[in-house]
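Structures for review follow.
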Structure I
Amino acid sequence: MKCSIYTVGGKDFSSLVGELLEKCGWDEKIVRLVFWGSPRDNQEYRNQKRELERQIHAHFGKCCPAFSYIAQRPLTADLAVEVHRVDASFEGEVVYKVYRNLPYVLLRGRSYRELIAGGMSGRDVDSPVRKQAEEAMEQMRAVLVEEGFAVDAIVRQWNYLERITEFDGECQRYQAFNEARSCFYASATWNNGYPAATGIGMQWGGVVIDFTAVKTEGPECRSVPLDNALQIAAHAYSQQVLMGKLSADLGKITPKFERARVLESGNERMIYVSGTAAIRGEQSLTEVGVLPQMGITLENINYLISGKNLQSKGVAGEGELLMIRVYLKYPDDLEAVEAYIGGQLAGLPVIYLLADVCREELLVEVEGIARIKV
């Protein structure tokens with residue numbers, strides 16, 4: 001998979017979309033588009049999403065990739081897009097499909113199948129989080145069933161939640177989402193670990209979910225979950241670090257994801273790095289400012305994809321980041337973080353986005369995609 005980031009600014013929304021699509025180009029290798037913008041409210045979000053859908057369908061026709069529109073303000077542009085393309089060396093088949101007006105892509109390799117989907121959402125962005133999450137996940141289930149994938153074939157999931165850390169009554173919105181996710185995942189065994197994942201805030205837009213699922217069909221292909229010795233697995237968090245009170249008598253539900261996931265197919269090997277923040281063990285680094293949090297976050301990622309950590313899972317080689325997303329709680333932190341990233345990871349494609357992290361005290365979160373070098 002190859003990833004590119006394009007940004008535009010200075011025009012009305014419709015013109016910005018058109019300009020971005022021209023930058024994307026058109027070919028039968030584009031499989032996912034993630035657009036970021038800054039609507040002023042949910043009504044404008046709906047209107048912009050409709051315009052985006054119209055132009056994407058007109059641009060790509062029958063070869064429409066999976067896509068989503070995320071209401072996170074790009075901090076260096078007015079509108080941005082992340083484009084995922086299948087590498088030119090891919091010798092399999094790229095099949096563009098639609099399920100009830102929802103475009104998705106199926107990759108058929110020599111000994112695996114990969115399902116790429118996005119834009120799952122609730123019917124009403126103003127309805128309760130739990131209801132929206134359940135509706136979005138039913139869309140996920142329907143597409144998985146349509147292609148013969150089990151729920152535990154999901155290897156990467158992105159979960160975007162409007163006002164993620166706020167409370168509806170006694171229930172934190174992220175905790176409500178976690179309860180819905182746990183119920184959805186309960187239909188599978190997860191013998192090979194949970195997906196890599198990100199749970200991150202949006203300014204508007206309710207709940208939006210993107211995902212990738214992989215079904216391996218030969219010994220040369222495998223999917224490997226990665227832990228991080230510096231951090232407790234998120235699905236093993238104690239009740240003390242989880243927020244809010246749920247209506248169900250289940251305690252506080254932990255986030256069900258792994259710190260990263262390795263995908264191997266022959267000589268091609270990549271790592272999906274989950275959303276990562278300044279957490280050691282299960283405790284947040286607090287009262288230190290954004291740059292110390294940024295430093296701990298990168299240390300966590302560097303250890304996660306290091307040869308030492310990969311070897312502990314029987315994976316040879318060293319991880320190298322190909323691109324990252326940086327989510328910032330406060331726009332005023334952009335200049336300092338941008339300079340820090342430039343010094344640590346010069347030349348790396350980066351998109352900077354305004355978003356609340358899943359803990360109120362966290363100022364920055366980073367996710368990415370890496371390749372493994374032998």
Structure II
Amino acid sequence: MKSISMRIIDFLRNLFVTQSMPWNVYKNKDSKKRVLICYIISPFYHKKRSIKHANVIESRIIAKEFYDLGYSVDVVDYRSTRKIDYSKYDVIFGFGHSFSNSFKIDIQIIRICYLTGSSPNFSNEKEAMRIHDIYLHSGKLLTPRREAYWPWMNVVINSDMVVLTGNDNTKTTYEGLNQNIKTVPVPVIPSKLKPDSILGSGFLWFGGAGAVHKGLDLVLDASSEIVDEFSIDICGPLENEKDFFKLYQSKLDKSNVIFHGMIDVESNEMQNLINKNSFIILPSCSEGMASSVTTCMQLGLIPIISKECGIDLGEHSILIEELTISGVTKAMKNALSLNEDELLRKKELSIKHVNKINTPAKYKEEISEAIRSIL
């Protein structure tokens with residue numbers, strides 16, 4: 001249970017974002033054009049703070065791109081519920097409450113919807129199905145953690161353009177809703193850590209909230225089907241998912257399974273996990289483009305992923321063909337069967353894939369092309 005001080009901090013943080021107003025971060029004196037970006041605002045007042053999430057890189061690149069196109073740039077948090085004068089903007093970019101509220105006003109304005117996940121309809125259905133699978137398997141009904149409900153469909157259909165972080169598989173989840181959808185890669189956070197040539201037989205599950213959504217149950221269940229020697233390290237903010245931990249306690253307590261909770265991706269602990277493990281595994285049922293996976297790929301871990309992770313598959317990866325215990329077991333056994341040369345080759349290809357697709361420079365190129373095509 002959270003302490004009183006932590007609850008006060010959470011209350012103040014929530015109050016700050018919901019009551020935030022548009023804030024000018026770039027003023028272009030040579031032009032009257034103006035854009036409102038509805039995303040996150042912390043990257044613009046915590047400029048010296050170390051980057052922990054790709055959305056910091058994204059938001060700064062987006063703002064600078066509009067400035068370079070001659071716009072004065074205002075930013076507001078996507079959770080803001082304050083009344084905003086949209087009439088003074090030529091373009092609105094983003095998502096969330098502050099973006100969707102602009103559709104309540106009858107004004108001519110260019111709207112670019114920016115989305116970082118699969119269609120909420122697709123995502124909600126897939127998570128519910130995964131929870132149902134566990135219910136059939138164990139008789140226990142767990143709580144969904146990633147359900148998304150906001151007026152997204154109206155926003156997607158009526159925006160002039162949708163910019164989506166992901167790949168073609170992610171794009172198919174919005175099929176028929178908008179004819180002008182552009183996909184962009186998630187930029188990886190450049191790391192000071194180093195890939196390791198040690199070839200361990202370990203699997204790293206590294207994800208956000210939603211243990212079932214991101215397939216941790218499948219990894220734990222599959223581990224019982226494998227007789228080879230291996231380890232599983234689990235990293236993510238899962239402490240509040242008490243029903244999951246209660247159901248899977250016996251498998252989490254095995255000697256070869258270690259739960260770390262949230263960790264700093266630039267820490268010595270993260271470097272130790274990179275040295276120990278050869279694989280990053282994520283049997284997720286829905287993502288935009290899983291940044292937790294690309295973060296580990298740049299450090300030489302081999303991705304064992306579902307197509308729903310939004311990362312293009314190839315020689316660098318191992319596909320989880322179906323989101324079942326047998327599907328994950330097959331992929332893990334495939335990984336453990338690789339010889340030293342095959343492991344080294346896949347580790348090298350994993351790094352090359354990220355350096356080609358997921359650099360901040362590549363993201364800047366792709367987002368610039370998308371924005372310029374509509375303006």
Entry that produces 1.65 once Cα Rg over 2.2 N^0.38 Å, for residues 146-209 alone is calculated, selected from I, II
II
Value 37, 23, 20 of semi-axes √(5λ) of the Cα gyration tensor in Å was derived from the coordinates of, among I, II, structure II
Ranked by distance in nm of label points 7 Å out along Cα→Cβ at positions 26 and 306, the structure on top of I, II with the greatest value is I
Comparing structures I, II by mean count of other Cβ atoms within 10 Å over residues 162-169, which one has the largest value?
II
Of the structures labelled I, II, one was used to calculate helix-only ellipticity at 222 nm (-39500 (n - 2.57) for each DSSP H run of 4 or more, over all residues; to 500), giving -11500. Name it.
II
Source structure (of I, II) for mean count of other Cβ atoms within 10 Å over residues 194-201, computed value 14.2:
II
If distance in nm of label points 7 Å out along Cα→Cβ at positions 66 and 314 is calculated from each of I, II, which structure is the one that comes out at 2.7?
I
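Read the figures in this text as sums done on the coordinates, not as results from a lab. Treat the numbers as computed from the prediction; the structure is a model and nothing was measured. Cβ atoms are built from the backbone, for glycine too; each structure is taken alone.
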